[in-house]
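For reference, the structures are reproduced in the following blocks.
Read the figures in this text as sums done on the coordinates, not as results from a lab. Computed from a predicted model, the values in this text were never measured in an experiment. Cβ atoms are built from the backbone, for glycine too; each structure is taken alone.
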Structure I
Amino acid sequence: MTERRIYIVRHAIAEDQSVDGRDESRALTAEGRKKMRRAVRGLAMLGVSPARLFASPLVRAQQTAEIVVETLTQLEIETCDALAPGVDERALTRVVGPAVAAGDVMLVGHEPDLSELLAYWLTGSRGGFETRFKKGAVACLVVDARRDAREQLLPLLPPTGKAALEWLMTAGQLGALKE
């Protein structure tokens, strides 16, 4: 079996209300940007190096992904509508699954969807594991992948398998990491 990692990232601290009043337009605050930059440096110290980066189309998630790309420069942001609020974990698994088979991936999204997605990938049920992602927090999941009859690598995510939680850290914990 081959191991792959999925990094689940909650967007950084965002303004309470956008200029136009729309939730999808809320931008990161200066404090949110600063804390996320420190957190991403911590990710780099941990050797996090995903092959692909998927982000919700909402402004705060896109801006968080941009901060990730500043440090993990090998990445390009792929906007993923399936990561917008109201995530359907089965649909997202179908979208992300082929990418996971090819290499480690990072997802940037929102609460409470990320907690429910984490629970689904760990237990096969949205309510099977209780957690809350603080703003800028990152979870690392390990997923086994196996070859099918056509020799294609498939990640063992629900309904065929489950992930394992390797670690979950807040932005503050990641930012405090030292070389």
Structure II
Amino acid sequence: MRVIAGSRKGHRIEAPRGAKTRPTSDFVREAAFNLIGPVDGATVIDLFAGSGAMGLEALSRGAQSCVFVESDRDACRTINANLDKLRLEARVLCRDVLSVLSTETGPYDLVLLDPPYGYELDERLASHLKRILARDGLVVYETAGATEPELEGLRVRTSRRYGSKRLTLFEP
């Protein structure tokens, strides 16, 4: 994998070994940021971060800050190694997403959400997302291609399928 655009364009990034994470491909990341638009100065939170590829891409493209949230220790080590390699600063929280969201205050301009397939988003998670999202913010929700997600209290801006993946953007 590599960073697609911005100050770290072309730099290679690592992904955790094994099947626990499924890094967002270069193609899907590029499509996501084409849909998102400029992120200069944005505050970002990358939930279920995995390799951190989406948050790293946001930082490379000019985001002001990023918080990576991932419960898998190997994945957290990979995110930290990628940050060191790219010489980027960010917070990495190696904890459960719900426990982090219960204490995070936000607001975040961009919420990147890529839970494991089959993960059930309950009303607590949706409620936290609405609470931490900036008034003009976006939630980018990556799912399996056949899934058409909903987030109670947020409306769909767009939903597009890219092979076996779907990107759905939500706004307040």
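Can you spot which of I, II the value 1.5 was calculated from, given it is distance in nm of label points 7 Å out along Cα→Cβ at positions 47 and 95?
Matching structure: II.
Which structure, out of I, II, was helix-only ellipticity at 222 nm (-39500 (n - 2.57) for each DSSP H run of 4 or more, over all residues; to 500) calculated from, if the result is -8000?
Computing helix-only ellipticity at 222 nm (-39500 (n - 2.57) for each DSSP H run of 4 or more, over all residues; to 500) on every structure in I, II gives -8000 only for II.
I have 31 for relative contact order in percent (Cα under 8 Å, 6 or more apart), calculated from one of the structures I, II. Which structure is it?
Source structure for this number: I.
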